[in-house]
1. Comparing structures P, Q by relative contact order in percent (Cα under 8 Å, 6 or more apart), which one has the largest value?
2. Upon calculation of Cα Rg over 2.2 N^0.38 Å from the atomic coordinates, which of the structures P, Q produces 0.97?
3. If we compute FRET efficiency 1/(1 + (r/R0)^6) of positions 19 and 187 (r between Cβ atoms, R0 = 25 Å, to 0.05) for structures P, Q, which one ends up with the highest value?
4. Here helix-only ellipticity at 222 nm (-39500 (n - 2.57) for each DSSP H run of 4 or more, over all residues; to 500) has been calculated and equals -11500, so which of P, Q was it run on?
5. Going by Cα Rg over 2.2 N^0.38 Å, for residues 11-146 alone, which of structures P, Q comes out largest?
Structure P
Amino acid sequence: MALKLMYITNNKDIAAIAENSGVDWIFIDLEINGKEERQGHLDTVISRHSISDVKKIKQVLTTSKLLVRVNPIFDGSQQEINTVINGGADIIMLPFFRIREEVQYFIDCVNGRAKTCLLLETPEATDYIDSILTIQGIDYIHIGLNDLHLGYRMKFMFELLANGMVERLCRKISEKKICYGFGGIAQFGEGTLPAKNIITEHYRLGSSMVILSRSFCRLGVANDLEEIKKIFQSGVQEIRAFESKLALESEDYFKNNQDIINKTVFEIVNSIQ
């Protein structure tokens, strides 16, 4: 089973390139409420996409699904969700929820008109996960390592892999037969924790989706569309070729990779002041 690959962009040319390279979901990010306070001090991108981008990107897609991340539940959630659905969103993602009632309200707002994806990224949501998982109508759950590690006051987001939190959540979600994924990956050969190790862990945990991080294609560095096209094509091909190899690996291989991740994460955390 190949991982569903997601890429965040509101650029029509790049969305078309990503789709043609085999990216499964193009991701519009409308979330802005509260994000500056949570992430303003970090080296993270706050997307500043607009609701008009939904229709614009939907028009260029032929095979990829359009995923739209809306804002956490607020007074205007129903209207925002309606507009996003009318714009052509295939999947709507709810970020930064804390309690069951927020998820139920989100599911009710969508009302079966699009697929639903929860972005599980608060300690409270992990506390209430058993109750949240009893709600009908959840199609996907993505575990957001960035905000979740901040919520737990950890130093490095992949600590959540090493301490067993991601595995515990994956097992609970798997029992409910809901598709799930976690985190993001860079290009092979980049990133503090190598993409190959992370993808291998996705397979061990039965994950079915991952975000291609901004370092997968550094748009500030690669501005020429032909260059961007080459980066996407070679990057996605590398992932798919590696996945084919993983399908043949033994249980010991995955256990050994888990040990490598734990050791690497431990070293990285200890090196952070």
Structure Q
Amino acid sequence: MLGTNTLQTGFNSNAYSMSSDGAPLMAALAPGVEEGNEDRLAMMQRLTQDSTHLMQKAYGDTITRAVDLSQLVNDALVDAPEMLSFFTNQDNLSNELAMIAQMIAVEQQLPQEKQIYLIGVGGWDTHDNQIASHANSLTSLSQAMTDFNDALASINKDSEVTTFTMSEFGRTLTSNGDGTDHGWGGVQMVMGGAVNGGQFYGQLPDLTLNSDDDFADGRMIPTTSMDQYVATIAKWFGLSDSELLDIFPNLVNFENKDLGFMA
């Protein structure tokens, strides 16, 4: 749901971009949408598929893939149950989680054995008005995750799905007057039937200003790395120890490579 991104880009696969409305269709190329689309699509395929020019060939492959996958996904979604009614808030986050719940409901009609979905949630860059905006953002996220879990439970998938948060930066523990500035570290949430939940994992730093854990101005040095966090989830997803070290090369620097929050 976040478009092209590094997290979902691999040597042998690429992410497929969607929206809360489903799989996007190119009106001029989607079969049956406009008159002559089939002929137009066939002509583009003839022009590009047999080309020896690498860029032209890649362009043709991308167009063909987009058309095929949009048809596949939208056909599957016809059989998906309605999910929006589970969500309290009608905002982008809830709408996208509802679409993901629908995709999970029809996973047997999709070609990949395992699925990874990514959503971006803004509003955390609280340089000002933090007291109000931060509380609202946390409330919205908490409610959406609760509603998502309820939606998954309605299709008996809540024990098969792990939902986790990630953030690129934390906040300082000092104020700039009306908010905070960019800091290090933070607290993440993991939810799902395979999670050893109800606990805090990792060690909190000393949150005292000017302590040994305070780099400067309330920028706390994390005690747990993002490599350890994501590797723990990736191991549950099926990666071997050697594959984890290939994907997370910095993991070798940490004695504890599995934080233990996944069953």
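1. Values: P: 17; Q: 12.
Once relative contact order in percent (Cα under 8 Å, 6 or more apart) is worked out for each structure, P has the highest.
2. Numbers: P: 0.97; Q: 1.20.
Label of the originating structure: P.
3. Working: P: 0.85; Q: 0.30.
Max of FRET efficiency 1/(1 + (r/R0)^6) of positions 19 and 187 (r between Cβ atoms, R0 = 25 Å, to 0.05): P.
4. Numbers: P: -13500; Q: -11500.
Checking each candidate, the match is Q.
5. Details: P: 1.04; Q: 1.36.
Looking at the calculated values, the largest one is Q.
Just so you know, all these numbers are worked out from the coordinates, no wet-lab data involved. Just so it is clear, the model here is predicted, and its values are computed rather than measured. Cβ atoms are built from the backbone, for glycine too; each structure is taken alone.
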